[in-house]
Each structure stands twice: as structure tokens, then as C-alpha cells.
Structure I
Amino acid sequence: MPGEGFTLRELPLLNQMIWRRHRRRSLKAVLDEYRAYHQRMLDLIDAVDENDMVTLNRWSWTGPSWTLSDYIRAQTASHYRWARKHIRRWDRARSTGSSAPKRSSPKGRT
């Protein structure tokens, strides 16, 4: 879900704001934060009853069409695949010496 105060149509704007805020961070800092976040997600998964993970309308904020497991997948595995694709594309362009993508804000997803 987009950040508070944003709609799905405003994801490019949210991504740009996130990129601006974090673009000068070190790779180590980014990876440390990623690992901590991922561990928190694993801890959450372990703590929640399996039925609560797959029951529609279990919590009011999940709405009528997404389960908690749907939200977790969107914020982990699906997002990781999306990011991996963009990182690999950037790395290939950088390593082959072709014109690497310009350093600009990411578009489309958070």
C-alpha cells in the first residue's frame, strides 16, 4: 500500500520522495536496514496464526479482497522481484560499458 496520504496513482511521486531521501546512503546502511526489515517480517509471519494469514476480512484494514498473506507477499517477495529486475538491468548496463540508465528517481513502485 502507498504511504499514508498517498493513493495508488501517486506511487511515482512517493517513490521519488523515497529516492530523494535515501539516494546518498551507503550500500551497507541500505542492506543493514533491508536485513532488519526482512527479519521483522519473518518474525511477524511466525507470530501470526496460519488461519489469520489467509482469512479475508480478518482485520478491518485488510479489506474484503486481500488477506494478510497477500499484503506480506506484496511487501516482500513481489517487491524483491521487482527491485531485483531493476538492479540487474542497471548492473548489466554498468558492467558492459553501455550507456547506463541515467540516475533518476525510480518510477512506478515503492
Structure II
Amino acid sequence: MISPATYNATVPCGSSWDRTFTWTIDSTAINWTNYTARLQVKEHLNSTAVLTLTNGSGITLGGAAGTIAVAITAAQSGAITPGTYLYDLEVTTGSTIYRVLQGKLSLTGQVTV
């Protein structure tokens, strides 16, 4: 069973941002081969997503290495109103869904445009 980790991040609006996370169980990397992933950023739990990332579109699964790379482009962060949002990252295989990461995403205002 995979329990979600909590990671809070700050992203400057109008800037690129990326992080790579590694998942292990008992020091063995989880093999993400044959999984898909999705991440949504929302103001509140039931609000419309202000950002959605998926495999090949902001998320890269590292297969047997156990890594998940998340990347937000400068255009994507620049299109979001500064503030604090909620997000979670889910991986799916078949009909099984695991939430692996969750937290708050704070977007800071951009002075230079």
C-alpha cells in the first residue's frame, strides 16, 4: 500500500518549476512501468482545476527507477492567479488508483513581466 506523502511548494508565477520525487518501499524503488499519472491544482477541493498535468504533459514516470518528475512551465505558472492552492498527484494502473503526493502549492506574484 502506498500512503501519500505531503510536499508543500512555492512557485513564482511566470517561472518554470520542476521537482523529481523517488518512491521506495523497504529501500526498493517502486516500478512505475505500466502506470499513468495525473496531478491537479485547485483553489478548493470542489473547485475547477487551474492546472492539470499528465504523463507526457508535465509528468514523467521513471519506470523501475521509482521516480516521478513534475514540471510546470513558465506559461502555465504565469496563467494562474497568485495565491495558495491544493494539489494531489495520483498514479493509476488498471482500475487501481493511488494518491502518492499531496499538499499546498503557493504561487507568488510576478513583478517583472
Of the structures labelled I, II, one was used to calculate helix-only ellipticity at 222 nm (-39500 (n - 2.57) for each DSSP H run of 4 or more, over all residues; to 500), giving -19000. Name it.
I
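Taking Cα extents along the principal axes in Å from the coordinates of each of I, II, which one would give 50, 29, 22?
I
For the read-out distance in nm of label points 7 Å out along Cα→Cβ at positions 32 and 56, a value of 1.6 was computed from one structure; give its label from I, II.
Details: I: 4.4; II: 1.6.
Only one of I, II returns 1.6 for distance in nm of label points 7 Å out along Cα→Cβ at positions 32 and 56, namely II.
Can you say which of I, II returns 3.5 when distance in nm of label points 7 Å out along Cα→Cβ at positions 16 and 96 is computed? Write down the numbers at each step before the final one.
Details: I: 2.9; II: 3.5.
Of the structures listed, the value fits II.
Coordinate-derived values only; no laboratory data. This one's a predicted model, so the numbers in the text were calculated from it and none came from an experiment. Cβ atoms are built from the backbone, for glycine too; each structure is taken alone.
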